[in-house]
Structure formats: C-alpha cells, structure tokens
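Below are structures written as structure tokens.
Where a number appears in this text, it was derived from the coordinates with a stated rule and is not lab data. Remember, it's a predicted structure, so these values are computed and weren't measured experimentally. Cβ atoms are built from the backbone, for glycine too; each structure is taken alone.
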Structure I
Amino acid sequence: MHEGHRRRLMEKLRRGDNLFEHELLEILLFNAYPRANVNPVAHALLQRFASINEVISADVDELMLVEGVGENAALYLKCVGECMRLKNNCDSFTVIRNAGEFMQFASVRLGGKTSEHLELYFLDKACRVRRVYTFTDNDPQKVHVRPEELVKLISVSRPNGIYMAHNHVNNPCEPSEADDDMTKKVQLICSINNVRLYDHCILAPDGVFSYFMSNRLDEIANDYSVGVFFNGKHVTDKF
C-alpha cells in the first residue's frame, strides 16, 4: 500500500504536477523512512511548524519533539535546510566573468592530473557555474566525448554559456588537430542550441592555450555556426 502511494507521489513530481505541501514533505521523508508510512509524520510536522520552510529551518532537538521523528530523520531535515541555505546564498556559486578567471578555475581543477581530462562548465546568465561535467578515458594522450552526450547535457541543463577545458599531460599546450575538431563540434552544437561557447583552454606543462585569447575561437565560430548554413556556406569537415 505504501509503495503504491509513494510511486503515485513520485510520478506527480516527475510530471511537474502541483503538489500539496504535505505531499512535498512526504517525498522528502521517503529517504529518512525507507519503508514506513510517512504521511502521519508529515502532517504532524506541519501542524507544529506550519510550513516546510519552518520544518527544515528548525533545530534538531525541536524536530525530535514531534511524534514519529527520530534523530536520523531530524538530522536529515536539518541537512536539507542547510542545503537550501547554501542555494539561496549567491556567494556559494563560482562565478566566471572573463578568460583569466576561467583559466584560473580550470587550472585548479585540472592541475596535477596524470591522465587527460576534459571538463565542461555550464554557466547561467549571471555567469555562475551551475554544472561541471568531467570526461576521461584514463589515458594520458587522449579523451573522447561523443557529440550526442553533449547534446543531451545541454538539453537537460539548458545553460546560457559554456566554458571548455582539457589538459595535456606530456604534450605542449598548442592545440592538436583533434583539439580543433572537438572545438568545432562543440561550437556547432552550442550554436544550434542557442548556447554561447565562451572559450576552450588547454592546460599543459609549458603553459595554457586559450582559443578565445588567440582569436581562434572567433575563426571557428565564423565557420561552425547556424548562420553559416543560412548564408549559403557549408561546413565541409566530417562531423
């Protein structure tokens, strides 16, 4: 009986249906009570604290005064509240406003790697990093990302812009032909999805190469953008 009720609530959540406050609290409590009926606990919490916001803002000891709420459930709700506090604090986001900040951020993340990694940083309109996607083949010479993977990530995360970075473990930072091909593919995918590719940098033992700073990104964008097709030009490279 409880499993069917849980499934119905989860399906409503997945569809984006309007959920009552006690239903949202029930879904939160599913993780704290894997098998029990959480409906009475949700109602008891809302009777005491009046809203979900007050529930997740309450102290652990106060939460445990509610019938049916043990220490684990109280700590879980407290953790949810702390997560919400961080979400509402804009200072908790990494902000990338220019190429210098981007290269510094990428250097911290990719420095010291012994295999080649490629990372995509998805930004919102305020230039805040909202998602980081990391790819590696655990190979010091190469990393591969399928175009369809990027298309799916963009369709799900819907970024305003993207920064791309990868490292060369043993080679210089000068882009290879494969690096240029990857940049062209990502630029074209971004253009099709109305997403801006801000830069692609390569970090290596001899320094850092920036497609944006070298103007190579502008050259690629001129040939690998949606507008190219409407202006009668054709991309001839194999995609």
Structure II
Amino acid sequence: MHYFFLEGETLTDGIEVALSGEDLNHANRVLRLKAGDEIAVSDGLGRAWCGRVTLSSPEKVLAYLDSELSSSESPLRITLFQSLVKGDKMDLIVRQAVELGVYRIVPVITGRSIPRRDRTQDTKRVLRWRKIIRSAAAQCRRPFLTRIEPAGEFRSVLPQVEGFKTLVPWERESAVPLRSLLEQPCPGDRAVLLFIGPEGGFNRAEIEALISSGAETVHLGLRILRSETAAVAVISLVQGAWGDLARGGECN
C-alpha cells in the first residue's frame, strides 16, 4: 500500500481528500495510480487512514478515506542529539532514525564536528532532511513525521538534558555497559535522550558538561563504532529494551 501525507489537514473516516505537491506527481506520473487503487493517507502527526483513489489525473488525485489504520508508533519518545557529520552520512542517520521510530532529531555542533557550521546552509540542510524524513516515513509506513531542528551549538542544546533519561555512548567509558542500564525499568515519562558523538568523539569538556547535566555515559563493547553506526546501534537497543522492538517491554 502506497503512503502519502497531508500535513495540516484534519483527516477522518468518510471524507474525500486531494493529494498535493510532490505526492500528486508521484501518485499519477510515477506510480500511475488509477481509480480503485488502495492507498494510505497520514496527517503526519501519528494517524493514518486507508483509502481508495477516486480520481487520478495529472492535475488532481482524489482519494476517499475508509477507515483509520492502527498506529505503528513507538511508546518511547526518543530524541537523537546527533553530532553533525559529513553530508551523506548525516542523511543516512536521519533516514535510519526515522525508520527506527525516533521522535525528534537535534543536529549538534560539537568541538570535533565535521563539517563546521555554515549558517547560510542551515535552511537548505533542514529542507533536505525533511524531504528525507518524509520519504523514509512513507517507505516504512510510519504515520508520524520525525521532527528535526537546525543544527545547534553544543552549549545551546545542553539545557534540554536536565530531568530526562540521557544516554551517551563514549569510547572511554569502561565500567557501564549500555545493556546494564537497559535492564532497568523504562523511564516513567517514556522519554529517552541519546547523544551520539562526532567522528572524533566527544572531548573531555563536553562529556563533563553532559554528566553535570545528568547524562549517563555508557560503552557499546570493545569496538569503536563510526558515528552513523553508533546511532543505529543505540536506537535499536533502546527500542528493543523499552520500545516497540521489545517483546513485553516495560513501556508496552
């Protein structure tokens, strides 16, 4: 079933809706949908409806919404604070985070981030990431569009840590494996923050600042992972312990 989004519209059973923008072109010219074809339409906020195409032309694609689909959202609200990495790697992290159910992504400029921040590129980056989010959500049939913010300096995002369960994989942490923390009960507010370092890792001052704000450093084993690998690994492990990849997890 092909997935489409109509953000900003109130959707419900028994109404006819019109696809717009890139979805209109994709439905008619690429997928060549015709009247009677089944599709899914989401509001981007976590709800989606099954519908059938009633009209398909280059100028207009209409669909009648039959019934609401069951949710595929994780019970966890994971925020990924991802240190900025090189363009295509960051794009990959964004896509995989969406597929794994991350609620929000905050790109972070750290001391060892590559590339350095270019404010003239901030808007273009966010627009590109939002397109990737939309595409990834449609591909994995996720009704919620992951939120993403412009890149922020490390010190400016640090206050968001206080009061939340925050995990920081760090190559110099040897005493606390991530597994031991995930054996604990799921946070009562179902919110988990993950800080993933850049290709050169967090520097000592950044780690100390995170710990002072209440974050917990963990290790992921004996191997040093690339930033994009660490992000996927940690999200998967957290979802497996507390989220929708779990079998009988605490949050379910």
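Given a computed value of -8000 for helix-only ellipticity at 222 nm (-39500 (n - 2.57) for each DSSP H run of 4 or more, over all residues; to 500), which structure among I, II does it belong to?
Checking each candidate, the match is II.
Looking just at mean count of other Cβ atoms within 10 Å over residues 73-80, which of the labels I, II belongs to the structure with the highest value?
Going through I, II one by one, mean count of other Cβ atoms within 10 Å over residues 73-80 peaks for structure II.
Going by FRET efficiency 1/(1 + (r/R0)^6) of positions 41 and 129 (r between Cβ atoms, R0 = 41 Å, to 0.05), which of structures I, II comes out largest?
With respect to FRET efficiency 1/(1 + (r/R0)^6) of positions 41 and 129 (r between Cβ atoms, R0 = 41 Å, to 0.05), the highest-scoring structure among I, II is II.
Hey, Rg/Rh (Cα atoms, Kirkwood Rh), for residues 153-216 alone derived from one of I, II reads 0.95; which structure?
Traced to structure II.
Can you say which of I, II returns 20 when relative contact order in percent (Cα under 8 Å, 6 or more apart) is computed?
Traced to structure II.
Out of I, II, which structure matches 4.4 when distance in nm of label points 7 Å out along Cα→Cβ at positions 9 and 97 is calculated?
I
If Cα extents along the principal axes in Å comes out at 60, 45, 30 when worked out from the coordinates, which of I, II was used?
II
For the read-out Cα extents along the principal axes in Å, for residues 49-184 alone, a value of 59, 42, 24 was computed from one structure; give its label from I, II. Don't skip to the answer; put the middle values down first.
Working: I: 65, 30, 28; II: 59, 42, 24.
Matching structure: II.
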